Structure I
């Protein structure tokens, strides 16, 4: 357990950040899951909307520092490729 004042503050900050990151990561996973399920289905408009909202969550997670910029771009690219493959 932390003994020094600065270490105690660091522990508090880490807990707050961890909770925030968990929330963002959970929303991200849910959005991507919905997008993949929609892509597996036959409704083109629903899948487009789901992919768009998933992309928004991915970009938001990258801006908050939960994902790196490159990882976010890679995930968005894979979703877009899946969407284009499903449309054709």
Structure II
């Protein structure tokens, strides 16, 4: 699976059986403005780089050292959705 946030969004919507929607972020200037009254929004500005720059997750070091394997995103989403579906029925 590709590692972009958009790719994860497509996988989770497909797994949930939901129609594809557009993924958009909040502009930094708007977070700064909201941050004047909301500390959470103010703190979001500092972390905004996580959503505007590539974010790579690599589990090779922990796999090499301890033999642990990362759960594929598709499997994790399927298990999570199954849990939610069971809890709501």
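Each value in this text was obtained by applying a stated rule to the coordinates, not by laboratory testing. Note that this is a predicted model, so its numbers are computed, not measured. Cβ atoms are built from the backbone, for glycine too; each structure is taken alone.
What to note about this one:
- Comparison of I, II - label where distance in nm of label points 7 Å out along Cα→Cβ at positions 8 and 56 is highest: I
- Structures I, II, by FRET efficiency 1/(1 + (r/R0)^6) of positions 32 and 80 (r between Cβ atoms, R0 = 35 Å, to 0.05): label with the highest value: I
- Of the structures I, II, the one that 1.8 was derived from, the read-out being distance in nm of label points 7 Å out along Cα→Cβ at positions 16 and 40: II
- Looking across I, II, the calculation of helix-only ellipticity at 222 nm (-39500 (n - 2.57) for each DSSP H run of 4 or more, over all residues; to 500) that yields -30500 traces back to I.
- Which of I, II yields 1.07 [Rg/Rh (Cα atoms, Kirkwood Rh), calculated]: II
- Which of I, II yields 15.6 [mean count of other Cβ atoms within 10 Å over residues 24-31, calculated]: I
- In this comparison of I, II, the computed figure 30 for relative contact order in percent (Cα under 8 Å, 6 or more apart) is attributed to II.
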